[in-house]
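> Listed next: structures, encoded as structure tokens.
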Structure 1
């Protein structure tokens, strides 16, 4: 996927998740913490695959007739990723050793 396409996929997924957080309908409220975890992942960790991002970006967040499908898709993501998948991701990030590389270029004038 080209860079611009990946960014727009990410942007649409972010918008959908933000909409679900700001205006959750009653049936989606129990999923709110998981939705926030997905949003946190996209914004700060980037561990979700393009396939998962596409699924999130395809959610219908404003179409009332598609609410049931949206609820089912979020439940499916929750089952696949796990309720506390972000806890695992944050733990992995802490274990990654950070390195700083300093390069010195020898230039002759």
Structure 2
């Protein structure tokens, strides 16, 4: 049986790896910005397509099957953001979900 400690550990572990990839994407964008003397942000859509174009197409088909409005305004808006921003938010969220509960001082838990 999987315990809450193991789930929290897994969430923190995956979240930290995603944060590491977000940092690498940020460094890549910063390097291209400095080298090109112009502001550069790689979109998540472009990076995802370079890694696995078939999975991006499958995501589109699945989202359109669930609801037509889900792909166009929602998912496309996320895919148009910089890679480091989306992964940074996702990784931070997973790390926060996996954090240990702080003990309340002077209060009783119900």
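A short reminder: the numbers here are calculations on the coordinates, not readings from a lab. Note that this is a predicted model, so its numbers are computed, not measured. Cβ atoms are built from the backbone, for glycine too; each structure is taken alone.
> Out of 1, 2, which has the highest value for percent of Cα pairs over 12 Å apart, for residues 7-46 alone? The partial results should precede the final answer.
Working: 1: 55; 2: 65.
Going through 1, 2 one by one, percent of Cα pairs over 12 Å apart, for residues 7-46 alone is largest in 2.
> Once relative contact order in percent (Cα under 8 Å, 6 or more apart) is calculated for every structure in 1, 2, which label goes with the largest value?
Details: 1: 28; 2: 50.
When relative contact order in percent (Cα under 8 Å, 6 or more apart) is calculated for 1, 2, structure 2 comes out on top.
> Another one. A value of -22000 was computed for helix-only ellipticity at 222 nm (-39500 (n - 2.57) for each DSSP H run of 4 or more, over all residues; to 500); which of 1, 2 is the source structure? Present the calculation step by step, with values, prior to reporting the outcome.
Values: 1: -18000; 2: -22000.
The read-out was computed on structure 2.
> Between structures 1, 2, where is distance in nm of label points 7 Å out along Cα→Cβ at positions 55 and 87 highest? Let's see the in-between values first.
Details: 1: 2.1; 2: 1.2.
Evaluating distance in nm of label points 7 Å out along Cα→Cβ at positions 55 and 87 on every structure, the highest lands on 1.
> Once distance in nm of label points 7 Å out along Cα→Cβ at positions 31 and 79 is calculated for all of 1, 2, which comes out largest? Don't skip to the end; give the middle numbers.
Working: 1: 1.2; 2: 2.7.
When distance in nm of label points 7 Å out along Cα→Cβ at positions 31 and 79 is computed for each of 1, 2, structure 2 gives the biggest number.
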